[in-house]
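Some structures are shown below for you to check.
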Structure I
């Protein structure tokens, strides 16, 4: 892992409370599908990789599963412990998953919510497989920004602002969010790890509306935006907020696709 990637994956910890407040959760149907596709037994043991503030942990805990979470950020872990205090079968530990010591052949299910891409797949997949009992399952899922007609061209319009105010994170090739059928498929990566069987994919499409303040709060939790200097970040946010207020009547809509990939250990 490069030094820059290592730095970026730690930026979320500095905004743990805001992250907990504004980052979107996951569709309830996804967790029903995780249970059905994995075949996890009643009261089974779940390993969660990068639990953040527990947004994906609670839906598993409320179904009666025992959950061990390994979270890199101390502040995120502290918020997760607070949020999950009502679930005595959940334990949140702080550590770098890639070097964290785990029992082998122990867990019925391993999950990771919008976090697994920060890990080295050559380390992470075999480590997860070793931690799973025979027949155990991995379930990886992400919230991905995708095109929605309700976006009305807002995200394309912001590119002029990024080019002017934050060139260090501006992608000059950006032509707008991908359409749902253009979102990269992780099944090849999972199966190519050599430690999991054929993966099953499920998709869940939904939209989220934001006012200017709410959208800026979400941007404030993204690693690239948090890496900007304070002056650049404030100029960028001020210009985006002005665009929302002036041209979009104070409200924009962001499209999301939640993608789920489930595969059984070989």
Structure II
């Protein structure tokens, strides 16, 4: 009887274990536990940004001459491509994609340096943003356009990213001198918006109209979905100017976009 009892217990235990594995394997992928990204993951890029961001410009020529730092940038992009960001928490994943976009854009410029504009890297039939320049674990080959529009904009629905992504052009909101980190991402994105719009290059209220970066025109729907309107989005960051910004008599006008390389204007 004891022998039969032991066999019965063994069978029951195996059935329970089997049931657990079947149940776990049937869970949807998005139900799996997300993990926090290692804060040191983006440290190499942070070093580059601290050394070569100069106010609203970037010192491509200096970085191009410094082969060790140039390799640091290339190695960082290579490292990010081995990481599958789908395992990260939402904030860490968004920070990952922003850092990858910005660092890959810098790499694209520096691999073709010197260049007057990122648009020079394309052709009549091929945009530089549509080139497959990244291979990300879990996502396959990607272009900068796919990273921005099909992943960052489509999945995260945060209009503030338009002030964090930098397209290596003077017309872009400035490249931050820090990396984006999930645990402080909201504050960092708010800072990026506030800093850019405090500059007349991206928002000018001095005339009878409100003159804004073309980004607000191109991505109007994003700002409307996020805040209700372009004006309401801006007011969040400049509440002291609420009456001026929400005055419908002051028309929104959009500045011509400057696609020249956002290279520093002087040597150090």
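No lab work stands behind these numbers, since they all come straight from the coordinates. Everything numeric in this text was worked out from a predicted model, so none of it was measured. Cβ atoms are built from the backbone, for glycine too; each structure is taken alone.
Numerical summary
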quantity	calculated
Parent structure of the calculated result 19.0, 57, given that Rg and Dmax of the Cα atoms in Å is the read-out and I, II the choices	I
Of the structures I, II, the one that 1.75 was derived from, the read-out being Cα Rg over 2.2 N^0.38 Å, for residues 107-170 alone	I
Value 3.9, calculated as distance in nm of label points 7 Å out along Cα→Cβ at positions 203 and 235, assigned to which of I, II	I
Origin of the derived value -13000 (helix-only ellipticity at 222 nm (-39500 (n - 2.57) for each DSSP H run of 4 or more, over all residues; to 500); candidates I, II)	II
